[in-house]
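*Asks:* Several structures are given next for inspection.
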Structure I
Amino acid sequence: MSMKPFNSLPEPVHDVITILNANAHEAFLVGGCVRDALLGRTVHDYDIATDALPQQIMAIFSGYCRIVSTGIRHGTVTLIHDGEAIEVTTYRIEQEYRDHRHPAAVSFTTDLLRDLGRRDFTINAMAMHPKLGIIDPFHGQEDLSAGIIRCVGDPARRLQEDALRILRAVRFSCTLHFRIEALLRYAIMRNAGLLAHISAERITKELCLILMSEQPHILCTLRELNLLRWTFPQVLPLIRLAQPSPWHIHDVFHHTDIALDHSRGYSLNQKLALVFHDCGKALTRTTDAQGHAHFKGHAQHSAAIAETALRQLRFPVKDIRIICTLIRFHDCRLRPDARELRHFLAKSDADYSFCRQLLQIQRADDMAKNPVMVKIELARIRAVTALLDQLEQQRPCLTLKQLALCGDDLMKLGLRGKAIGTALDALLDHVLDQPQDNDKKTLMRLAKQRISGSLLHS
């Protein structure tokens, strides 16, 4: 793979390089922007490395653009130029890493090659100049062409410097569909435990990118690399957990992995729900007289396991609530019945989006079962989805707010306190069964009947 000098840079980025060069300093694009440009991918962030010291960078651009110096300790100055944030970092070398996360000290250098030599992977250790072209001392272009994730230098040392590189290797492998080079693969397996030194937030960020990569067999990949214990330990008990029944042909772990494979285009919350949706099966397995496995109540247990895991991974409370609700209801098999669906929607606060997400979860779950048995289930999901579309267009009354009367109307009939809420709930329940009755006149008549004791007292 080769590339001509990059002449299509955004103007603010080109200006920064030109100005640094005009002031007798080197300036190169480095890191991910070079990798993505060579791959023909959209470049979102441009990072520039230079031999200019941070103080020199700020002096050069003072009065030219806004300067943010929050990363100056590590040599990074952020320039805000024409609305574009451009990070400019002094060439640096890093001393020994003592905690598998941070170097003991950072020192500056004027040698670009030494700066590139401290980076994680060869595909991220290239520099590019609009006129001078590519600087590639570690053969990153070759690895891009071959589809290989390879460390710069000794892989064990690189992973021990910053243990997050373990998950970064997996992430790049998944997002780029590259294979991990054998020595790096071995180093990952040997050093997986170093992830204990990494914060939950940093691990979570990488896991999210891995899950959203659409790479097949993600859980199996993490297992093969000895990473499940440090990412999703909750699925470890599912390995070789048999579920003999006409519905299943895989153990619970492989079922989960395959279900995740069928989540292409799903949201992150849906993918996480699939990761954890059957974790409770390890706690609930029973066997009947025919030798068939049953897992009564596993959805509730799975939701509880997921909540604990997601809190540890520092997921937002709102997302945890959605994920756990999807898990709790993933075995709730709605029928293509308008009345039943209206009642379910009412329980979910008329959240049509949630219902669609749930049906998608069920589809992925079913696609990982015995294909001979799930044809009827898949037909059910299609029918319920079609009915859901109809209801969303019709917009029937599903909540108290959508009732054609309110508490003030009931007060005029003499109701007070809790009696008002009880009556509203009863009227809503009636309207869910009879949506055509949601008009004020009819509801007032029904409310009067209730007051007189003839409605819903049987």
Structure II
Amino acid sequence: MIARLLAMAAALLAALSVTARAQDLLIQNVRLIDLSAESPQLSAPQSVLIRGDRIAAIAPVGAIPVPEGVTPIDGNGGYLLPGLTDMHVHVWDQASLGSYLAHGVTAIRNASGMPFHLDLAQRIEAGELAGPRLLTTGPILNSHGANEQLNHQFVTTSAEARAAVRWQHEAGFRHLKVYSNLTREAWAGVKAEAEALDMTIMGHTPEGIRAQGTPRDRPFDMAFTDLLDAGFVTIEHVESIVWHGLRNRHDPAAAHALAQRIAASGTPVDPTLVAFRNLLHVAETKGAYLRRPGTEWMNPMLVAQSQGEYDRWTNEAVEPNREAFAFYKQMTKMLSDAGVTLVDELELLVEAGLSPAQALRTATLNPAQVLGEDATRGRIAPGMIADMVLVNADPLEDFTALRSPVLVIAQGRPHDRAALDALLDEAARPDLARTQANVIAGLQAQGTDVSDLTGG
């Protein structure tokens, strides 16, 4: 297997430049994975012709002669699937963009935006910067409360909320993210202005400001079910759904009923199981998990901002959180069974009980449908955008194949294994000064006092 992978990589190295530039390609001898049918379909060996950023033709091997000016690539019987979409990321520096491509992710949705994210998106689109297609919300809209963070844009009244949404729209953002502390009045303002400006909303369902106490003994200001028909593009975090929708009760019958209600609303869910899983690992290892291989890709500013949370979880009780995580996986399976559209997470979704095909749909077809782009993305077919991942084993049988793609094509721009490894190396060297400058500029733009950060 190793020899075969090396042979494939060598062939690609000979065919492609390390730099990502649009070029016409003919990928030969690959098996296509079609996830659009109820049962996944695996094709006989095919050739795929790419012109610019589009798939021009698909035919059996040998049926498409190599046109003049087209670079042929021998896929050596590998498996070609649509590029993956990660619907919930937090980009702190441009260096991290390459790490997504290196793992087959050709599109990301940044869930806490600042003006520099808009610039990054434009540079990626123009081919000036290697990275996945970048969609971004504006700054997180929240009201003051226990879960507030420095980078949130705080609003309390309807007028403040509407003004904040207008500012985000004028800055160039078209997607909003809301957080759980939003007051009822602020939420009403956000929703009204978003509708007026045709902006989408994702995020936590607002709970509203509550008197001190937990959901077990004090009601939320806004009930979860009252928000299900509010037009969320996606609701984030299955643990937040359990917290808000079930008052943190791990009740399977109540969870089943809630899953049915979410399905009836037609609201997609982004479970983000990995977020809680990672925090659980921090507790299980007493913090050692934060020093595992791969953490070098974490931006130092993110680490610094999250240090208080990491310290808390280092000392968290393990068993209650293991039980909670087991219930979150159970709830995720209930959502899937009820027909709720899920996005993201793959291996953890399989662990929760979804089939590999169902899990792959959450990162390919489902995001395309949720974003209203299924006419051009999420499948490998003539006329579709050329976002594709080539791996050396069938991911329907072995998900680990997705961890090291042989080739990633993002909007027609090819990245061979050598190029992907170079991007990973860059991701491990984020520019802290650049990160700080971008964050401070973003906070200033949204009206946040940054004197504590700048020494002013």
Structure III
Amino acid sequence: MSLEQERAAESPSVLFVTLGCAKNEVDTDRMRSLLLRAGYAEASEADEADAVIVNTCSFLASATSESIERTLELAEANTEGVRSRPIVMCGCVPSRYGDDLPAELPEVAAFVRTDAEDGIVSVMDGVLGRESVVPSAEGSSAGPLVEPLRTVEGASAYVKISDGCDRFCSFCAIPYIRGRYASRPYAEIESEVLALARQGVREFVLIGQDTGIWGKDLGEGDTLASLLVRLAEVVRPYGAWLRVLYLQPEGMTDELVAAIRDTPEVLPYIDIPIQHCNARVLKSMNRSGSAEEFSELFARLRSEIPGMVLRTTGLVGFPGETEEEYEELLDFIQAEEFDYTSVFSYSREEGTRGAEMDGQIDEDVKLERAQGLIDIAEELGFSATAKHVGEVVDVIIDGIDTDGDTPELIGHAWFQAPDCDGAVHIAEGEASVGDVVRVRLTESFCYELEGEIVGSEDEEA
């Protein structure tokens, strides 16, 4: 056995379990990178691991329950196996319920809040009784990730540009979990994007709780618009795309609209979660806006960015929402003809202002209202997808499905955000993951599209 093999054999292996949103995927990747840099290995199965990290979600009560249930399942597997695998719970659940967890979950060896995850090497060393030698690094507090790991399998990667939130919407616990808004410095973002581009990533999905206000706390006059323009220069040599999620209506400045419109690398894909359209309901949510203001905004965006794709989020069943106000939301979503709409029913979250409000709505009513909005969202979404049939578009190949008789290429076009907006299926042709190919879209079904690779000679056919 070589020295390298002996070291690999001696390296403790960690299984990473990530629950929740893309922001948690990014956080897991950072912890993974720090641990690998410190000499740890990654396990693919629980029975191969020396320890398990569970990165939890607590955005909704259901997510909290899922996180705890998954942790307990892993703990139960421990007791049934031949060796103990310490479990470290990270992320939103420890941030939200930290003080109570040791007594409630004695099965867990350590708890790590979101703001302490950069210390994961020390935590894991303590759990496993080892002392890691971490290479020195310059840059951020934990050192830069020299080789950042992808957060999405394939050619797309999430890049977190901020953390925390200052909005304190009445239905949301995120500010209590993740703290106040903090922009990530440009130099750190640029370094990560460049490293990922060199590794073959061809789409960068910029995320945060409120991406539109990036830079406001840096004191350097930076804005999301300037960030996009600068990052476009970084990714241009690689032919890569930039996509932005989680913009709030107030963040759609003239400068940002111009950056999206005039920068080819920035996709004209705009994600604005309005939650509701009724001014009274929005005020009760501690949000601003109205149906009239939103309609004016969307009309301006459609005028200035022709052909853009528009995604939103609707929240039904908030305390005090009347049937008439709910119907107003349905009519608004229908009239605006959003390409994609995510639908949530209100969840009564401990510690939020909404949880203490009068007028809590029965669960059956909330589910009924959610289904009504889902029906409209799907009708609009399926129609929007079908409108692309006949177009010739660039498609990023994300993977290859080998389950059928013949391999099928799976990718997504510019108007499809990875993991949430459907995919493009290509039955014939050769390409590798990460390739960008020209595809004629031939058929649609729900949010999915079928297509065929075309050459330059028959693209106009």
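Just so it is clear, none of the values below were taken in a lab; they were calculated from the coordinates. What you are looking at is a predicted structure, and each value in this text was computed from that prediction instead of being measured. Cβ atoms are built from the backbone, for glycine too; each structure is taken alone.
*Asks:* As an exercise: distance in nm of label points 7 Å out along Cα→Cβ at positions 93 and 269, calculated from one structure in I, II, III, equals 3.6. Which structure is it?
*Replies:* II
*Asks:* Another one. For FRET efficiency 1/(1 + (r/R0)^6) of positions 181 and 397 (r between Cβ atoms, R0 = 41 Å, to 0.05), which structure out of I, II, III has the highest calculated value? Kindly include the intermediate steps, with their values, before the conclusion.
*Replies:* On the way: I: 0.10; II: 0.40; III: 0.70.
Comparing I, II, III, the top value of FRET efficiency 1/(1 + (r/R0)^6) of positions 181 and 397 (r between Cβ atoms, R0 = 41 Å, to 0.05) belongs to III.
*Asks:* FRET efficiency 1/(1 + (r/R0)^6) of positions 261 and 333 (r between Cβ atoms, R0 = 25 Å, to 0.05) was computed and gave 0.95; which structure, I, II, III, did it come from?
*Replies:* Going label by label, the one that fits is II.
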